[in-house]
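Every read-out reported here was derived from the displayed coordinates using simple, explicitly stated rules and does not represent laboratory data. Predicted model, so just to flag it, every value in this text is computed and none were measured. Cβ atoms are built from the backbone, for glycine too; each structure is taken alone.
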Structure 1
Amino acid sequence: MEPEGAARAQVMSDVAARAGVSHQTVSRVVNGHPHVAAATRERVQRAIEELGYRPNTAARALVTGSTRTIGLVTSHINQYGPAQTLLGLEHAARAAGYSLSVAILDEDSEGAMREAVDRFVAQSVDAVIALSTYGQAVEALRRFDAPVPLIAVQVGRDPQRPTVWVDQEAGASLATRHLLALGHPTVHHVAGPPDSLEARGRILGWRRELVAVGAVVPEVLHGDWWPSAGHAAGRELAARIRDGVPDGTDVTAVFVANDQMALGLLNALHEAGVSVPGDVSVVGFDDVPEAAYYTPPLTTVRQDFAELGRRGVQLVLARLRGEDVQPEPVVPQLVVRATSGPARFGRRTPRRTDAGVPVC
């Protein structure tokens, strides 16, 4: 028995009465059924908001066999790419009438990935999305046989597993081709971690463009996605500029595997008295919100994380309907700003006074 004065919880029939529709119509709106007129759906949603109605998800799951929940397994959520991909997936899931339950891995291992997927299956999620681009966790996905649809995000094309991804090789090709077209004889590369599939894809695209034009392929400098690694790479490249190199790989252009490392590299070049883009052109990857406000504003490759999320959820829904589809990759775009410019041959390299101050 309810305490005297306690408010009665609103039920579906209350919403139907307020919206002037049938109980079945309210059910269709709540469950995301596509065959509801837009005006009717809006009227029902307004009634739901006015009444503060909250669907009984447990009861709905018993009737429909669906919790309308998607599990997301991810890692490295402190990095820009995974964080933005998570946001894109969450927005797309919410728009489709699903909630997203997130498990963040402490390590990129097969055991950690398998445990997280099994835990979601035990929670009766409708599907699982695995977002990881590192080592054993990615390899483990190819061996999983989950009882619910299992979608991989950002692991590249996989004939054994439905996937959605941004074409990293194409993005790296855009960056490298842009710098070569500006007259630079070759392009140096600051890459991400060796165990990252995204970093590997960007190396492949960069190298492919250099080989295609017969340019010298410089040694790759590896970083860890953070500005400090870009700063260390920038200091090494600045030393090559100052001291000269004997192998024909003069540093006039650098493609950096993400914008955060590019920020550190720009800072190191500035400290060494190297002008950007006068002496060295720089292109990043990701197009973080701050990229347009770097000094100078950064030329970079933009990934559409919202589109990646939308396609990921679309693939989940297709698999739940029993459709065997394989989406095309999301194609990145080159955003040209002020850090890239024509190669300036015969330039003077910075030298240092006894006090260590760079002069030209």
Structure 2
Amino acid sequence: MKVIIFAGGTGTRLWPLSRKKSPKQFESIIDEKSTLQLAVDRLLPEFKYEDIYISTNILYKDLVKKQLPKIPKKNFIFEPEKKDVGPAVALAVGILEKLIDIDEPIVILWSDHLVKQVDLFKKIILKAGEYILKNKDKIVFIGHKPRFASVNLGYIRFGKKIKTISDINFYEFKEFKYRPDEKTAKKFFLSGDYSWNLGYFVTTPKFIMNQFKIFTPDIFENTQKIIKFYNTKKFNQVLKKQYGKVKSISFDNAVLEKLEKDKAVVIVEDIGWSDVGSWEALKEALQTHNYENVIRGKVYLKDVKDSLIYNYESNKLIVGIDLDENIIVNTKDVILIAKKTSMSKVKELVESFSGTDYE
């Protein structure tokens, strides 16, 4: 069983820590480790380093190799340009199809998440792998029991239970629903028929590539032209020339939303998952109650609640007095101060810094 961790996002909502040159998945956020390092750590020891592959942009080649020195060099897959997740998945899975048994289970994961229930997380992956070994023409979606009615996440509607393996239940797959409005999200949350869509799944290289061939033949054919030269001297040259010839498209739009319903099953559990794609999401992941402050570095607070204060400068003290629902992040060249409810404006703000050192 092999794992591919995708680590190519830019993470503008975690600005100013996350920058174009060094996105959030490579920055120290928890316990002096990046979320990419944490994503690899929680797979051990059930998975060996040689079973783990990393897909990212060529811009971050030195960063990922430095952070993950135990991952074999051949296990790094570098996209020559940003083309969204659809072409990236095709490239990574296409390469694995050349390296392993095409019916061996593979796991797709992402580098910018937190998981608190690590043992359960690994059990789910392994049991999903067992299911795929006996159902090679299927895909297993790993969903999460919603903690609240999120409007920032996608949802999976699931049906009746069809199988149980070692206390892990498998359900019918019904449909995907992308980020709903607030009213619809509350309806999903209360119904009990929807899970958060984590973007985690278990299947085989053969299955994924067949779906590309059926639903997005342009990506499939372009990928075949590239991987034909894998492990040859011409590979990097061909990769650079060919990769950008297809449109940017998400993996959901390219394949997952078009799947026949009976080709997928769903696991729904609570693994303590959080998408730390924004400062407010990071606070929600780390807090033990709603009004707790989450701090890092040299910080002194008086009469402050429900705030996140991260200080990345050891020679500076941040003092906060009479603050509620604030996000304060201090890096070596930028101080961000904003209300927690205003963080949706960060992405637009960062775009205005395009071409500067603050991007």
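Highest-scoring entry among 1, 2, by relative contact order in percent (Cα under 8 Å, 6 or more apart), is 2.
Each of structures 1, 2 was scored by mean projected area of the Cα convex hull in nm²; the highest score is held by 1. Assign the value 4.7, calculated as mean projected area of the Cα convex hull in nm², for residues 211-266 alone, to the correct structure from 1, 2. Computing mean projected area of the Cα convex hull in nm², for residues 211-266 alone on every structure in 1, 2 gives 4.7 only for 2. Comparing distance in nm of label points 7 Å out along Cα→Cβ at positions 83 and 219 across structures 1, 2, the highest value is found for 1. With distance in nm of label points 7 Å out along Cα→Cβ at positions 51 and 275 derived from the coordinates and found to be 7.1, which of 1, 2 does the value describe? For distance in nm of label points 7 Å out along Cα→Cβ at positions 51 and 275, the value 7.1 is produced by structure 1. Once mean count of other Cβ atoms within 10 Å over residues 139-146 is computed for every structure in 1, 2, the highest value turns out to be that of 2.
For distance in nm of label points 7 Å out along Cα→Cβ at positions 27 and 323, the highest value in the series 1, 2 is held by structure 1. If helix-only ellipticity at 222 nm (-39500 (n - 2.57) for each DSSP H run of 4 or more, over all residues; to 500) is computed to be -13000, which of 1, 2 is the source? Matching structure: 1.
Given structures 1, 2, which gives the highest value for distance in nm of label points 7 Å out along Cα→Cβ at positions 91 and 243? Mind dumping the intermediate values first?
Details: 1: 4.7; 2: 0.2.
Biggest value here belongs to 1.
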